[in-house]
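The data blocks that follow each hold one structure.
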Structure I
Amino acid sequence: MEYLKAKESAKENEELPRAEEFTEKDAEKRQKLILQGWPGWNKKDFFNFVRMGEKYGRDAGGNFENFREALHLKLADEIENYSAAFWKNYASIENGHKYVERIVKGEAEIEKRNNMDMSIRLKFE
């Protein structure tokens, strides 16, 4: 019985298409694509960017210095450029709408907090 299973498994493996070999041309194309993107940014940076977007809003009030607390070694200008690219291309990112929803929800919380602060200030003036 085991012999038949092994024989069937071997036959199935023979029928599977073989993957093409990764060539030097493929490596060059890969490197070119990497350079077109954000090679200095990794997955952790991306998730920290989204978290800071939730905390400070999509444009951080025009001050991306606040984002630097989570994105160490990134300059505010670099973060601003990354943000522009994110908002331009989020639809092509896997689950991009989910990340946008998180940021929008954070912005709603910021607006709610600002309205409460304004109401309190007006009440005590």
Structure II
Amino acid sequence: MCLLYYACFTLRRLLMAITIIFIDTFPMMQLIIFNQSSVLTIIFLGWSKPFKLTFINNLELFNELAILAHTYMLVLFTDINDDGIFKAKLGWVIVGMTGLVFLVNMACIIGFILTNLIKIAVIKVR
């Protein structure tokens, strides 16, 4: 495992916290920073492949792409768009996407666990 991943992950969280606290009057600047940090994280994940298992690297990349999609949609919640009905529908789209990401993650984790349990059972039967 690449230890640099944890340093980048922590620095990204720190950047987000600082951005939320100190740039609170500029929501578009916040979204640009969030977006670019997500893009840089995707590049880093693709370049370094920090986890030993390809499965976990791919799942992390999927999660990061979902975060990037969410940040693109958050732009429509700013003052650019005044339509409240559209914002409400977009909110439900974001909730649906978040649920989908949750289900994909749960399915992958459960599949991974079951696969390992089957491998262990086959080894013990022999």
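No value in this document is a laboratory result; all are computed from the given coordinates. A quick note: this is a predicted structure, and the numbers were derived from the prediction, not measured. Cβ atoms are built from the backbone, for glycine too; each structure is taken alone.
Given that Kirkwood radius over Cα pairs in Å, for residues 22-69 alone, derived from a single structure, equals 11.7, which label among I, II identifies that structure? So the calculation was done on II. Can you say which of I, II returns -29500 when helix-only ellipticity at 222 nm (-39500 (n - 2.57) for each DSSP H run of 4 or more, over all residues; to 500) is computed? Of the structures listed, the value fits II. Looking at structures I, II, which one was Cα extents along the principal axes in Å calculated from, given that it came out as 87, 40, 23? Of the options listed, only I reproduces it. Highest-scoring entry among I, II, by distance in nm of label points 7 Å out along Cα→Cβ at positions 46 and 94, is II. Can you spot which of I, II the value 4.4 was calculated from, given it is distance in nm of label points 7 Å out along Cα→Cβ at positions 30 and 62? So the calculation was done on I.
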